[in-house]
Structure P
Amino acid sequence: MGQSRPKLTVFIDSSVLFTAVNSLTGGSAQLFIQPQLSLVTSPIVLTETERNIRAKLYPHHLHRFLKLVSLLTISKTSKSNYLVTLDKKHFFTPKVRHFLKPQQVVTPKDLLTHN
């Protein structure tokens, strides 16, 4: 028998969680069905995402949000391998990447295609 690979711990930000709630088929939603990933987020991300869902989406999206939250580990601190975001303007800068090392900053698509 072969050894199974350890799960990657992945911190998802509010842009990824919001997009996963809004689209069932995109890369953000696909993260939630990957058995090799352990998804983590923070209470602040949950609050921000819920506020945006209530302001910008339909009531049925809130139900999907709660379903996806049940699949997450909520943590104030995490030792994640990756920070997954769609916010390229703020996170894909040399300064932020250096600050977050050894954690890598990636998009959902990058994570799904390279792991």
Structure Q
Amino acid sequence: MALEVSIIKNIDDVLVSFNGQIDVNSYDFFIKKLHEVLLSERQHVLIDFSKVRYISSLALSAIIEARNYTVNNGGKFILVGLNESIRQVFELIGALEYMELYETLAEPRVLLNSNIVS
């Protein structure tokens, strides 16, 4: 199954939902979409991983860089729905300490505006 993505841009925020595996075969597509989101100039980035079954170390590194970029520019970078194996990888490298994580999309939705612009 190919990696699928859904992007909803709000006034200040963007919600990105990935579906599939983020591995060597889908990494180029993943990084392209991640850069597209960062360049959209939305202050807050919320990424839904609830339908992601696997993530490569390259993609993990890209997520950490995207988080740092967003936070350094005054925004919030939120991850939602990490399965246990992906959560363990984040924990193993010590990234859970500075990642903002939620179990479901309902929890951080207060960041997202209801006015979709794109």
Next on the checklist: For distance in nm of label points 7 Å out along Cα→Cβ at positions 25 and 81, which structure out of P, Q has the highest calculated value?
Outcome noted: P
Checklist entry - Which structure, out of P, Q, was helix-only ellipticity at 222 nm (-39500 (n - 2.57) for each DSSP H run of 4 or more, over all residues; to 500) calculated from, if the result is -13000? => result P
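Can you rank P, Q by distance in nm of label points 7 Å out along Cα→Cβ at positions 17 and 33 and just name the one with the largest value?
On the way: P: 2.2; Q: 1.1.
That would be structure P.
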Checklist outcome for this item: Comparing Kirkwood radius over Cα pairs in Å across structures P, Q, the largest value goes to P
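Cα extents along the principal axes in Å, for residues 49-88 alone computed as 33, 26, 14: which structure among P, Q? Before the final figure, lay out the partial values.
On the way: P: 33, 26, 14; Q: 30, 19, 15.
The structure behind it is P.
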Next on the checklist: Tell me which structure, out of P, Q, gives 19.0 once mean count of other Cβ atoms within 10 Å over residues 9-16 is calculated.
Outcome noted: Q
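We did not get these values from a lab; they are worked out from the coordinates using the rules stated. Keep in mind the model is a prediction, meaning the values are calculated, not measured. Cβ atoms are built from the backbone, for glycine too; each structure is taken alone.
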